[in-house]
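Every number in this text was worked out from the coordinates using simple rules, so none of it is lab data. Just so it is clear, the model here is predicted, and its values are computed rather than measured. Cβ atoms are built from the backbone, for glycine too; each structure is taken alone.
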Structure P
Amino acid sequence: MAVSLREYRARIKSTESMKKITRAMELIAASRIIKAQQRAQSAAPYARELTRAISAVATFSNVDHALTTEPENPKRAAVLIVTSDRGLAGAYSSSVLKEAERLIEKLRGEGKDVSVFISGRKGEAYFKFRGRPIVSSWTGFSDQPSHQAASEIGSALIEAFLDDGEQGVDEVHVVFTRFRSMLTQEPTAVRLLPLEVVEGEEKPEASEALPLYEFEPSAEAVLDALLPRYVESRIFFALLQAAASELAARQKAMKSATDNAEELIKKYTRIANQARQAGITQEISEIVGGVNALADAQAGSE
């Protein structure tokens, strides 16, 4: 019984150490979520004004750009999957990978060959473990993405889309996790290329005169400069949304782990107390039994 008691005490000690770690990770994730939300909000005005500028070019000029031209018979598609670099985030990466698998199956059902691009070590490990090819992967920034990383990813996807060779693609899709709230993160798949520039929600009043636009040096040059930036801004938005979702999922998972550790500590403490009490009872029974046996032996000798 003493060995069992020592084992339970060791389990209690290790669970308490684990609880400290999960609690610290929960607090770190909670503090970083606020920063991730602020970054997403601060990037929104730039993306909004960029969308307005591109909408103006598309509305007031009849220019067809390579990034906005729909292919007649698309045969190849690229899918960018945004996952995490680290684990301990619950079902965050597995959920976005399931959504990506559904999209890939849908595209293959349409007769398209799929090229996979990965952001995050979890997605990279998922495809490498299954022996499935990856065109390019980017890692090391899932919880704190930078605009430079979004620019690198955007340049690779645009290059693949504009390539007319065998490695070129006709469509580009992005699968990421959209941050709805602290409790809800939704895996989302959107088509990135060819671009579908949506007009802003704000409409001018009936009495308001529409502005006149002049494009220098030309509308084509303006689109050449703005559309790659627009693609990068959408990818950056997806990375920021995924980062906030990852941190929220990690906080929730670490809170559950901390609560489970507390329950385990209570359970092991109760079992250890029962084992200690059983050991004390057994020792008392042995002492009483020994006293009775000694008394019986003395009585028999007399």
Structure Q
Amino acid sequence: MKVAEYDTTPEVARELGAFMERRREQIAQRWADTALFRTVFTVSRDEAVEACKAVLDALAEVARTGHVEDTGAPGFAAVREQLGRMAAARSRAGLSPSRIAGEVAGLREPALALLRAEFEDAADEHAHACALALTVLMGTLRLVVMETTVGAGAELIERQRQHLLEVATPVIELWESVVAVPLIGTLDSARSQVVMESLLEAIVDQRARYAILDITGVPTVDTLVAQHLMRTVAAARLMGAECIVSGIRPAIAQTIVHLGIDLGTIITRSGLADALAYALTRQGIVLSPPVGAGAGAR
């Protein structure tokens, strides 16, 4: 990505790079007092200065190539992670992306003041060309920061989404060698994969012989959901566990029939209690009737 089509002459580019190397300490000292660095590196100012120097080294390398408008310039690779952490810290502090971009833009003026001091006549055409190159380079830095911020934000959202999927699909040990996954909400491809992985891990960890998939909380069952269930059942069988699907309500049963979905190879029960009773009975565990059931019958 490029800020703009700007043709920097090799002479101007080399001069800008040399300026940043020559004035590295002075610029770093001034940048360390700006909001972007000061509020991120709060423990030690020396740490902020060193971070500023790392960014300046990257900018000097980019300037020497002459591609001051290119965010993909190799020179930025060394500081992208650091810039991303800084931007993330400011974002966690409540700053909007535009505010963060404004703080990055604020780095231009201290460097520009030192650059102008290099020339006897700041209005000189060559001085103007160097100043323009610096302005474009700082604009590129701002874009690099924003690209890194957006990328980090996308990664964070994906991690949170994955975490929510895992939280929404807990595996519960109902009895020795019997585990269950109570499903609530829509069962899409991504969540189905999490269900399968979580269930298989539980089967191995707890040496489960029976796994119950309870779909009482699943609002609808279509062909895609049925395929996901069948794949999960097949995977559980490969791990040596018998899988039972419970919670098939009358409306869902009618839908399955109308769609022509064949669940003939899958053991089904109307509710979680029935599925658990089936698993226990298969293990030779005799279930006693509830206390008071006989009296109620009389």
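Computed over structures P, Q, distance in nm of label points 7 Å out along Cα→Cβ at positions 64 and 176 reaches its largest value in Q. Once FRET efficiency 1/(1 + (r/R0)^6) of positions 96 and 120 (r between Cβ atoms, R0 = 30 Å, to 0.05) is evaluated on every structure in P, Q, the highest one turns out to be P.
Can you spot which of P, Q the value -0.65, -0.99 was calculated from, given it is log10 I(q)/I(0) by the Debye sum over Cα atoms at q = 0.11, 0.15 Å⁻¹, for residues 16-127 alone?
P
Largest in Kirkwood radius over Cα pairs in Å, for residues 184-279 alone among the labelled structures P, Q is structure P.
Among P, Q, considering only distance in nm of label points 7 Å out along Cα→Cβ at positions 40 and 88, which has the greatest calculated value? Result for distance in nm of label points 7 Å out along Cα→Cβ at positions 40 and 88 over P, Q: largest is P. With respect to distance in nm of label points 7 Å out along Cα→Cβ at positions 72 and 288, the largest value across structures P, Q is given by P.
I have -19500 for helix-only ellipticity at 222 nm (-39500 (n - 2.57) for each DSSP H run of 4 or more, over all residues; to 500), calculated from one of the structures P, Q. Which structure is it? The read-out was computed on structure Q. Given that relative contact order in percent (Cα under 8 Å, 6 or more apart), derived from a single structure, equals 13, which label among P, Q identifies that structure? Label of the originating structure: Q.
In this comparison of P, Q, the computed figure 67, 20, 15 for semi-axes √(5λ) of the Cα gyration tensor in Å is attributed to Q.
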